[in-house]
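Asker: Structures for review follow.
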Structure P
Amino acid sequence: MSTDSFPRQHARTRRFTLGVPRAFTPLLTPAGPLVLFLRTDSGSDPVTHLMRHDPVTGVTTTLVDAAALADGAGGLSAEERARRERAREQADGIVSYAVDAAGTVAAFVLGGALHTVDLVSGAVTTHETPPGPFDPRPAPDGRAVAYHAGGALRLLELAEPGVPGRDRLLVAEEGVSWGRAEFVAQEEMGRGRGFWWEGSGRRLAVARVDEREVAAWTIADPSQPATPARTHPYPAAGTTNAEVSLWVVDVDAGARTAVRWEPGVGEYLAEVSWGRDPLTVLLQPRDQRTAEVRAVDPDTGSTRTVRTWTDPCWVELVPGTPRWLGDRLVTVEDRSQHGEGGSRALCLDGAVCTPPGLQIRSVLAAGDLPGPTDAGQQDDLEVVTVLASPAGDPTRIDAYEVILAEGHDAVVHSDTADQRPGVRGLVPGRRCWAAPQDLPAGQEPPWVETTVVVDGAQPTVTVGWRRRDELGQEHLVVHPLEVVAERPGITPAPRFAVVGQRALHTALLLPSDDDGRQRLPVVLDPYGGPHAQRVLAAPGPYLASQWLADQGFAVLVTDGRGSPGRGPVWERAVHRDLAGPVLADQIDALHAVARTHPRLDLERVAIRGWSFGGYLAALAVLRAPEVFRCAIAGAPVTDWTLYDTHYTERYLGHPEQEPEAYHRSSLVDAGGALPGARPWSGPRPPRLLLIHGLADDNVVAAHTLRLSAALLADGRDHNVLPLSGVTHMTPQEDIAERLLTTQVAFLRGALGGSPAAS
């Protein structure tokens, strides 16, 4: 166990994520099945290596040692840094990779250079490319790697392992980017890539991104006045988006074919799939009230509408969709009348396949159940694997198989749903036919399947290898993957409760040495907004909250309206108002929990948060100063017209059409007023600490600066802590540590509380 203080250990281990296996890719290579994944060597080493696990023998080895390979190499390109920021990547080394369908080669960027590794021999090759290679992806047959560099899409033709490939330009255009996802696609849509291989490897679908009409925002470091400021295109609410189109590019001839859709139908290219599936796009108009799936003819660029669905508020984008199951389309669609609160349901050609209340989080895989049955007959079953929360319990996430048979109702099955509550992940392996050369004519070849199961409550990671032999008998072998993360020096003990008329899910954390006699000041510790949860049946989310409680506070975490996992009706309660419902739910939960735990001192209540949570914290002391004595607002969105189009307009609409929604939801308006703020009066007015990274390109520092100016003009005392060189993630170890201790000092000064353990 580490002897560091918790804040130091929490910062040094990147919130205890170092040493945990991640980014799994189960493969069937020419040498047999294997699982690739990323992991650091220890819980304090930030350098991530590419690892390989043999599911037959259970042996894990380092395939690529990132520290040795990057020794003396250059730095990251601006695009790679931006990609890591969008992905909230906290580690160094090899943090992403891609493999070919044949299981022969993996490609990655490290030290500013493009590398490939032969998955059979382990030979690593460093290739000569233009500066700043970005997002390399091998062709399905492993004979080439496409990548982005300098705004252009390029191709690296591979020779034998160990020999640098031949690099050539595929497509480029002055002032336009080819093969890179635009800001809102990466930050809000979950689409981090900008090109897709055809299954044959002859063509690529490539996003063309024209940002010349997007406003250029400037990020400068005031502590380094000699360093030039950098600019980047940022589409704020109500302003011009990037113009995004899709083109099919012939790898050999270089010919380009535009994929066509009508203006206004697809301002947002939300998803593209190609390879195993036919070329398919998911389009949304700017108001996001419609989703349209189109099949693309790659020869002509013409598109055919396959499925369209609408919602009066917005259509939610769900990871892993759309995709195909044979010739049928798999989508996840919201059904507001499907069970209490509605359901985020799995649909096949628009028909619901999952029971009311099951909330689908993502789709992981779709395909046939392979191989002969035990009776020797070919299965005609199909299965879609999803992550979902069961009806009535958004705190847990499990993997489910939705088994489909023609003429029968879908069967929904989970191996873990009846176990203890938890947050689990699953990485389904490729179900592949492995045909020995000496099989008798006409005999079905055996198949192998490699699956990775991640249990977030431990965390534990297991690899299961299942094969069916020539006689149709199944064999299952399970091996654990070593987790070398550090163990925290504290053990969270959340007390879960569902409270109030709206059945708010809460977790209360008390000091570990609590004797049950003292009245405790209260700190609310929410995120509070859409797309993120804090109340989950796993210990990880509560580590910092438990440490904060151990400093002498009662810490309350609440997921209110707008948070995921409870269905579309719950999520859409924040439509056109991001302030009122979320703040009301925090206050209602506070009072409901205090009735059960009367030692909570409602005269000493604080709230803290980051990003949307920071917005909620500042909102609380401005609009409910009678409840909150102080707030810590980290990187808060204060004026929603300064946040991006895709996120903001989904909830509030276009600012020209819905000005009242922005007035209701913003902390400060363009004129410097404080909408909805109540007077700070009495002998002890609330205290507010604003914290913001000056290098933040997501929630820019202007949010805090504008609010601070408005507070000052209105005579409201407050404190501002600017963080030089810090982005939205605050990855720097020293800063991450001091942020925790600084917050505790602020809370003690405002609320009191015992000077408890570190």
Structure Q
Amino acid sequence: MQSKKRLVSIYHALLPAAVLISFAAAGTANDCNCPSRRAAEPFSLQQAERTLLLGYVDKGDFDTALLLLERSVRREDDFRRNLHTLLTRYKTFQEEWRRQNQQAAEKLHQRIEQLRSDPNQVSAKPEEILSLLIQSRKDHSDERKFLSEPFVSSLTEQIRRNIRRWQSQGEYEKAWRAGLWVLLAADPNNPALQQEKTDLLSKIAVEKKLTAPLCPGQSDPYASVQAEIFFEALRRLDQKYFIPLNYSALNRRALACARHIGEVLACGRKDFLYSADPNTLAAWNQRLKNLQESADSSPQTQSDLPAFLEQIRILLDLNRSTLRLPEGLLVQLLAEAVLEELDPYTEIVWPARSEEFDKQMSGEFAGVGIRIARQDNQLTIIEIIPDSPAEESGQLQVGDSILAIDGTSTENLTLDCAVRLISGPADTPVTLTLRRHEEEQTVTLLRRKIVLPSLHGNTSPLEQPLKTNGGLSAYQIDADPHIAYIRLSGFRKDTAQTLRQILEKLHANGLRGLLLDLRSNSGGLLDAAVGVADLFLETGVIVRTCTREGIEQEITAAAGALQLDIPMAVLVDDGTASGAEILAGALAAPHAPRAVLVGTRTYGKGTVQEVEPLPNGCRLKYTRGIYQLSDGREVPNRYQRLKQNRTDWGLLPDVIVETGEPQLEKARQARRNLEKFFRESQDKSPQQIQQDLLPLLEALVSSDPPLAAGLTILKAKILASEHPLPSSADPNVPAPAAAADPNL
């Protein structure tokens, strides 16, 4: 009895109130000599402990679960022993992450001291030093105290001087990346800096259009940009945008954009495609000043659509008599600025960008199947898409530099132009001149339709996931091959059907647990996201949408869900947005959770968009409404919260797990190693693949904290299902002795 009393005291120290109530109802109904309202159901210590342990594990409180296991006096059994091993493994990972983060912090401190002790470095690299100081801060709650430190104040003043100098020279991109961005990181809630950011990004948009030469073979990108199309877009938004338009704010933004055009032209950079003489520039600026004064004195005159359209016409007329910029260029700049004032998701898709837009929405394009970027001023291959002409040729590798495209040098070629030249109609050739190390070679590839997969395993995207790259082992995440890992990078028209096929194949092979990774998933087609939720949900509301007119649409789970009675964990982060947030919210609805969310707070989009055709091949993408999750919760919008100086946007996971920079780098390397392994394992036997795969998976899990936490939760649930509690209703299984003790 002493051991039992000791265990009860431990339970009372750790038990949540709900479980204590269950204890009282089950085992202590007669302690007060009161008549029981109903017969108490048997509730053993074994059941109570199992409930406790899984409850703590489900919340990610692995330390308490481990403590309970170690302090309990119950006899050892397979479930307890295996769970202890599982939790100890995670604790070992945690200790290693702490060690890595401590080492990184020490290196960071050493780097700061090294730079700080050298006056030349302080003068030359104030933005780098301030950035390092921000990273090294342990307490982010007192920004005023941090910013008032003399050394920090001197750095911020240097950076401000640099920003002013760069802007005077027309180097707005540099002023942002090496200046204002760092100041905002140090003082993110400063409204003056936020406004300065808006102005600087507006100038960068002007700078880019004034310095972007036409790609070889490209027609004038502004030829189809017409004012009347912009006006038609505004008329539709006036009726359909999810909230009424604030025309005073839109007018201020349009005038600010016009003013920024004048400021950028005034710096007189030699590489600008267009210029303005001082006299016409002065006339432009003076007229803008008059318009601004008029708007400030009579803001009500710009409070409706007709008045706002008239203001835009005045700006276009003024350009014809002063700056004489191509009208399409001015219309596009004004349209981008005005629609950006609404939200980041509302835009006019002009014909010159139509192909890129379609590629983003559908994940399909004609090309050779590579992703490129500028690294060390070299056009470099950073990814080769499986089952593409680039992969099948066997002649291209990640890291190759592209020196020329069909004989056109890439030295001064923009990234957009390079993409245009490499892409092209299907069944047409393109010749790439490559450099690998010091050797050059020329490769000719035949373009064809490329489909960017939205589903991934533990390797690069898989075009035919059940046939290539190790088959089902590409979805393995643990020594137990029946626990699957699938990453969704977006939602396209075939995502749900492809996922169904994969899950059916995995289920036929004994699927017991699923990790669904939605990190960095920015969304896509709403129907596709709902289709994925449908695979897991039998009934109930998945999402509700509501427009400005009050038109509500309720999307419920349809028949045909997969019969997967398995535990699930969903990984999320601040890149999980839109449809991915809808899916995460549906699977982890508080009233009927199908999965546990693990990671960090999601992006916080909370709105839905539609696309409508406009004249001359243009399209309008705009925010049509808001959405609610199945239990009526809205997903708080990031931009609305930022305006209120709040950070509680998006969805907060059930289990919050942060990832340090050392783990991010190790996880990237672990994934690269897995990609290489599967590329080189085509001819290996399944047994050999399994043997060689396990240490690579261990390296990945041990370097990815949210992944490790999600896997730990899944395996704990699987352990519980593999070791069911004996039923007292079974005459062949005696009830545990503890259940008969009325004093518990």
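Asker: Upon calculation of helix-only ellipticity at 222 nm (-39500 (n - 2.57) for each DSSP H run of 4 or more, over all residues; to 500) from the atomic coordinates, which of the structures P, Q produces -15500?
Answerer: Only structure Q yields this read-out.
Asker: May I pose another question? Using the calculated result 1.12 for Cα Rg over 2.2 N^0.38 Å, pick out the matching structure from P, Q.
Answerer: Q
Asker: A value of 26.2, 84 was computed for Rg and Dmax of the Cα atoms in Å, for residues 81-480 alone; which of P, Q is the source structure?
Answerer: Checking each candidate, the match is Q.
Asker: Of the structures labelled P, Q, which one yields 1.33 when Cα Rg over 2.2 N^0.38 Å, for residues 585-656 alone is computed from its coordinates?
Answerer: Among P, Q, the structure yielding 1.33 for Cα Rg over 2.2 N^0.38 Å, for residues 585-656 alone is P.
Each value in this text was obtained by applying a stated rule to the coordinates, not by laboratory testing. All of these numbers come straight from a predicted model, not from anything done at the bench.
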